[in-house]
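These are the structures in question, set out in turn.
Values quoted throughout were computed directly from the atomic coordinates according to the rules given, and no laboratory measurement underlies them. Since this is a predicted model, take the numbers as computed values, not measurements. Cβ atoms are built from the backbone, for glycine too; each structure is taken alone.
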Structure 1
Amino acid sequence: MNLEQRINDDLKAAMKSGDKVRIDALRSLRAAIIEFNKSGSETGLTPEIEFKILNGAAKKRKDAIEMYKSANRPELLAKEEAELAIIQEYLPKMMTEDEVKEFVANKIKEVGATSMKDMGKVMGPTMKELAGKAEGSLVQKIVKELLEGN
């Protein structure tokens, strides 16, 4: 079952149960998918695009959470956190920091990187392989640590 069908089915179930937060989160995901479908892209809804849509929605929630924390708005904060949890159910499982470290260390050896000057050589292929499996900021931090340590 593709993401679009799964979200539609889950939205129907949420509407029957009356779960307002789940309905709102799923409607926003559904809207993003419909927007993509109407954009005229010839590729269709590939797993990479599904991940980008989900990750974009999660990032919006994370940004809103930070904003509501700084503005001391607990009622809005709770709603965004609940929606983020729902969106994360659809995202693939992310790699742990140790798994990313091991992958990056192997990639550094593979490309022959020796200093910070080689960061681009490492980041490009690493992010291509880890897309959807690890956050870019974590990968960047680990690449810097390992290259500075050499």
Structure 2
Amino acid sequence: MPDRKGPLKLLAEDVSDLEVLSAALQDSVAKIGDIRFEASGKRLTVVFNRFRWESGRGERVRSALQIGSVLGVKSRRLRRGAKDAVVELLSLTFEPGLAPGGHLALTFAGGGDLRVSIDCIDAILVDVSEPWPTKRSPRHDI
């Protein structure tokens, strides 16, 4: 368990690791312009304002998710030209394909998603700023 006061640094190399990343990223928000695919580097990077569930306080932190071994990225119901449009991440899941590869699905509120084709699970999540207090905590109706 990471220090509740220190920055989060997580590496995912299997499905169990991805579940931890997904939990840490739940309710994170990003601008469409903060999603970058570098085909030559085979990596997708998304910079989020992540709610720090692990702190037990109402605070957010700037975090970067980088996915490696990327073969391609497809988007659905995301306005790529609207660079300032905000999306809220619901989950990050793995769909197996030809082992060890498959697809990562980043599912956003409102029905948009990214489908990332990968050679293998290779992702890292790192907090890149100091946390700041927020009065808006994510809420989920049951």
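Among candidates 1, 2, the computation of distance in nm of label points 7 Å out along Cα→Cβ at positions 25 and 49 that gave 1.8 used structure 2.
Which of the displayed structures (1, 2) returns the greatest value of relative contact order in percent (Cα under 8 Å, 6 or more apart) on calculation? Please report the intermediate quantities before stating the final value.
Working: 1: 19; 2: 30.
Largest value of relative contact order in percent (Cα under 8 Å, 6 or more apart): 2.
When Cα extents along the principal axes in Å is computed across structures 1, 2, the figure 42, 35, 33 traces back to 2. Given 43, 17, 15 as the derived value for Cα extents along the principal axes in Å, for residues 81-128 alone, which of the supplied structures 1, 2 does it correspond to? So the calculation was done on 1.
Can you tell which of 1, 2 yields -25500 when helix-only ellipticity at 222 nm (-39500 (n - 2.57) for each DSSP H run of 4 or more, over all residues; to 500) is derived from it? Walk me through the numbers on the way to the answer.
Working: 1: -25500; 2: -2500.
Going label by label, the one that fits is 1.
Quick check: 17.5 is what I get for mean count of other Cβ atoms within 10 Å over residues 89-96, calculated from one of 1, 2. Which structure matches? Considering all the candidates, the number was obtained from 2.
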